[in-house]
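Just so it is clear, none of the values below were taken in a lab; they were calculated from the coordinates. Values in this document were obtained by computation on a predicted structure and should not be read as measured data. Cβ atoms are built from the backbone, for glycine too; each structure is taken alone.
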Structure 1
Amino acid sequence: MKFRFTFKKALLAFVIAWLVFAQSCMKFRVSDSEARVSFDRQRVPVYFISLKEEGVPLHYVKCGADSLPTLFFVHGSPGSWDAFRLYMTDTLLLKHFRMIAVDRPGFGYSDFGTAYHLDYQALLINKLVEKERNGRAVHLVGHSIGGPVIVQMAQDQPGYFSSLTILAGSISPADEPKEYWRYAFTYSPLKFFMPGAFRPSNDEIVYFKKELKRLDTGYNRLRMPVILIHGDKDKFVTVKNVDYGKRKLQHNPGLKVVIIPGAGHFIPWEHFATIRENLLALAAL
């Protein structure tokens with residue numbers, strides 16, 4: 001009897017400790033002051049911007065000359081703008097582009113912890129694009145779930161954008177894994193056991209699985225060049241997404257497909273040179 005009572009107390013203590021831990025860890029974000037040190041070290045002037053759109057706190061980072069075309073980066077799930085710091089401090093890219101990277105709503109310092117639906121994320125981020133327009137080309141770059149986000153952005157405002165680069169993008173509704181376990185962690189108290197950024201990540205993935213079907217009908221609005229870059233060994237987002245993209249964009253003469261042999265899902269970091277080469281080519285558009 002004594003052992004059972006002790007075990008229950010230990011279990012309760014563990015649950016409480018985990019709930020506290022889950023709220024405070026694994027946020028996948030970096031403070032502005034910490035990030036500034038890295039930019040200063042490489043002598044890259046940088047701006048950290050926080051504002052509100054429709055009452056939602058949004059945070060993004062900008063560097064490069066305002067007179068240049070823009071590379072606008074949208075990270076995956078979970079994550080933050082910092083996923084693209086390597087690109088934003090690259091001297092070669094900085095010769096040709098101004099660069100902006102956003103904390104997607106629900107991540108980083110953009111209302112962290114609250115999951116947002118695909119269409120509303122696109123609406124909010126497009127408001128930032130509108131604020132930062134400088135009369136030059138804007139090229140969207142999205143990784144993983146950032147892929148469907150930039151597709152939604154471009155479908156909503158095709159006149160804003162000169163190209164889309166989709167890196168290991170999860171754009172195909174038919175090829176999304178079922179993952180029924182995710183629903184329990186979205187629609188029950190189990191969600192409070194998801195640590196840090198994994199909670200909004202899980203929630204938005206549940207939303208997106210259904211919302212990708214809405215995107216399916218709007219690809220005819222994408223007349224700008226679209227680049228699909230994917231690894232053929234991606235275990236998180238199957239390369240079949242590229243086949244889907246090719247079917248939906250067969251009307252688009254600017255479609256380009258780059259398959260990286262042997263590459264997995266983390267191509268923005270593991271295949272930086274290949275992706276940079278393709279981004280540099282956008283300067284000619």
Structure 2
Amino acid sequence: MDEPVVEQREPAGEATPAPAKPWYLREIRPDRRVFGIGRPVRIFMVITIPLILLYSVTCKPLWCLGWRYPFYAMSNFMPVRSASGQWHPGAAWIRAKDIRIYSEGAVGAAKQLVAVRDMQGLVDELGLDITVTAHAMPEDARRDLDAATVKQEGKYRLDFQRLMALRLEHRGQRYAEIFLTGMEFADNPIIQGKALCGAGLVALRMGRTDNVVRHEGAHLLGYDKHDDFPYYIVGYRESWLPEARDTMMMFSSTANRALSPRAKDALHHLWIGLEKRHGVRYFKR
């Protein structure tokens with residue numbers, strides 16, 4: 001006699017499991033607990049990644065707009081500190097439209113006149129209404145230069161940060177100054193010059209007279225970048241590789257004395273923006 005067939009039923013409330021999907025159809029979702037990507041980190045990435053890309057690769061309209069408002073030149077307008085600890089607004093000297101050039105005894109009057117000619121030529125090329133003049137070094141500037149001179153490895157070298165703090169203490173932002181010296185810099189004996197638009201100060205080691213005045217002068221006028229970076233700007237004809245560019249504003253400056261189109265546009269739009277914000281005419285008409 002045949003045994004009765006017992007029907008096996010699934011327990012109530014339990015569904016039949018769906019067949020597993022092949023591995024190549026499965027959706028991969030990272031576990032945030034493993035990767036540590038929380039909400040603050042995601043917000044930070046959403047903000048910073050586009051800015052990094054914009055600083056690396058951009059296009060001509062955004063480049064010009066970023067200088068006019070000014071996105072790229074924001075460091076010029078950060079407060080600067082004097083020797084006594086007092087904070088001064090950055091780049092306040094530009095309202096005076098006055099740049100004064102001093103030379104210490106080792107440099108000589110001939111190089112001072114060359115520096116005035118080069119700086120005035122740069123100002124005229126940009127169409128700016130700024131006066132560049134040669135001056136005998138004032139007594140307070142002489143004392144500050146001496147106080148900022150340190151002895152290293154048997155040589156007298158210039159501490160640029162110390163000089164900047166002392167000049168902000170004693171002349172404020174009434175005008176900008178360019179110091180021509182024969183000294184190396186304390187923190188980097190190799191470089192030929194240093195400039196800070198925010199403090200209205202340039203120091204140049206006049207060991208050569210090719211384009212060092214124009215290069216640092218462009219920094220003084222607000223171009224606080226080099227032509228190495230951003231890496232590429234769509235709309236300008238320049239090499240894809242920064243190392244192949246031969247322009248005056250490269251970090252490792254060459255003997256080229258011409259402003260690149262990107263640098264000239266940057267300074268032009270920077271000063272247009274300053275005119276509108278300050279209500280002061282900075283361009284010659």
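Could you figure out which one of 1, 2 the value 16.4 for mean count of other Cβ atoms within 10 Å over residues 59-66 was computed from?
The read-out comes from structure 2.
Out of 1, 2, which structure matches 3.4 when distance in nm of label points 7 Å out along Cα→Cβ at positions 43 and 267 is calculated?
Going label by label, the one that fits is 1.
Comparing mean projected area of the Cα convex hull in nm² across 1, 2, which is largest?
When mean projected area of the Cα convex hull in nm² is calculated for 1, 2, structure 2 comes out on top.
Kindly point out which one of 1, 2 the value 2.1 was derived from, the read-out being distance in nm of label points 7 Å out along Cα→Cβ at positions 179 and 219.
Source structure: 1.
Between structures 1, 2, where is relative contact order in percent (Cα under 8 Å, 6 or more apart) highest?
Comparing 1, 2, the top value of relative contact order in percent (Cα under 8 Å, 6 or more apart) belongs to 2.
Quick one: distance in nm of label points 7 Å out along Cα→Cβ at positions 75 and 147 came out at 2.7 when computed from one of 1, 2, so which one is it?
Working through the options, I get structure 2.
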